[in-house]
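These are the structures in question, set out in turn.
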Structure 1
Amino acid sequence: MAENQVIEIQSAEEEFSSTAYKGVYNRYVKRVIGFVIALILFIVLIPVYLIISLAVVIDTGFPVLYKADRGGYKNKSFKIFKFRSMVKNADKIGGGTTALNDSRITKVGNILRKTKLDEFPQLLNIIKGDMSFIGPRPELLRYTQQYVGREKYILEVRPGITDYSSIEFINLDELVGGEANADEVYETKVLKKKNELRVKYVENVSFRTDVEIFFKTIGSVLEKAFGFLFRKEHRGN
């Protein structure tokens, strides 16, 4: 068994020729830049946090934040923070994939999700060192525990708020469709492609890559938010 594991690791290393993830930028510079910017933004956005928190409480009460386990840097799990956009105990009611017209999503939560405001609390994850602004989107533990070969290198960079896969699948709920088989659709039609894009990020991690992804994300989010708020798009049935 041990010999098979060694062979698998050696094979993965041979396939994964990029060493970008070992560089100073990924290991140290990103952490410093992320911490400073996240701390400043968190302080500046406190009024926004309070307004959103109040809206969540008025809509469906406490808790304001949603916390869940995700696979993290060096394969260490962490609690990801989001503004709660679903009913309480949503994880126990349905699967891990949010479907189109998912009945668990609240009124305020729908707006937060379509505008990506629900992601704002992840500034706390960045300050703590769990995440970066740019990096592979953190995945459920049941998926990270199944990583094989090149996929294992996804855990060699800090997960982020956005990456190539976030842009590609910004309308994921519309892609998976109805909620009856959302997890199955995600696992069979989306997960492999997302992992390929995550690996692509690890292979190309750099300041230039992060800047490129940042501006592409801003454009994609603004386009979706504008469509939702003013053109009545991305609203399902």
Structure 2
Amino acid sequence: MQELVMPTRVPTGIPGLDQQIKGGFPSGSLVLVAGPPGTGKSTFGAQFLLNGIEHDGGGILVDTCQTTDNIRELADQFRWDRTLIDKIRPFDCFNFRIGERAVNTVHIGSFGEVIILINELLETKDGPLENGGRIVVDSFSDFILYNSLESSLRFLQVLRTSLKTHQKNSVTTLIILDSGDDDQKTVQSLEYVTDATIKLNANDRGRFLMVSRMRATPTTFAWTPFKIEDGKGLALS
């Protein structure tokens, strides 16, 4: 009888979440983080990247909605280590959106350009994707807006193939999506090409998180309260 091999886990850096999901995301997963604007998705992604860097990993942020300066301001708000923030490798799609050029500016309408840059880093010895690096795409909604859902799904499939080709199967990727009740078709389409779904929501009773699906991980479909606090960031109650 063949022995069942359990996946290596990648800690999320979110207090209280790792206990729910057997210690973290399965290594090498594509994880969908979905929810309405303002629910804490970008904070979630930043904490995930910083946790990896803090534990000697690397991080890439493909960012369509803010500049690196905004990320540093976020770090100051939560009193995160600025030296860790500076180790994140940014792919700046935001300045392209507003018509400006800056260092590491990437054409948001060109998935090929993003893949080429990622491949260059995959081939770089001691680069940010060595030893199980992390990638965060924030926000994938902008890629869908500037391209199409179909081509965006193909991008994720090409990304997974590229990681496999370069034998970087331990790289874990977060895909952040702005979604509401009218975006369920988009969420369902992305769930076909990802390994897990984290949903965030907020109402007059507070903020809530649900792990609705995850490879090799039991889920309860329960909404768990969480807070975003100065000096800490996002933490489950």
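Read-outs throughout are calculated quantities, based only on the coordinates presented, and are distinct from any laboratory measurement. These figures come from a predicted structure and were not determined experimentally. Cβ atoms are built from the backbone, for glycine too; each structure is taken alone.
Quick check: 15.9 is what I get for mean count of other Cβ atoms within 10 Å over residues 53-60, calculated from one of 1, 2. Which structure matches?
It must be structure 1, since only it matches.
To which of 1, 2 does the computed value -9500 (helix-only ellipticity at 222 nm (-39500 (n - 2.57) for each DSSP H run of 4 or more, over all residues; to 500)) belong?
2
Please compute relative contact order in percent (Cα under 8 Å, 6 or more apart) for structures 1, 2 and give me the label with the greatest value.
2
Hey, mean count of other Cβ atoms within 10 Å over residues 37-44 derived from one of 1, 2 reads 19.8; which structure?
Matching structure: 2.
0.35 is what came out when FRET efficiency 1/(1 + (r/R0)^6) of positions 21 and 189 (r between Cβ atoms, R0 = 25 Å, to 0.05) was calculated for one structure; which of 1, 2 is it?
Of the structures listed, the value fits 1.
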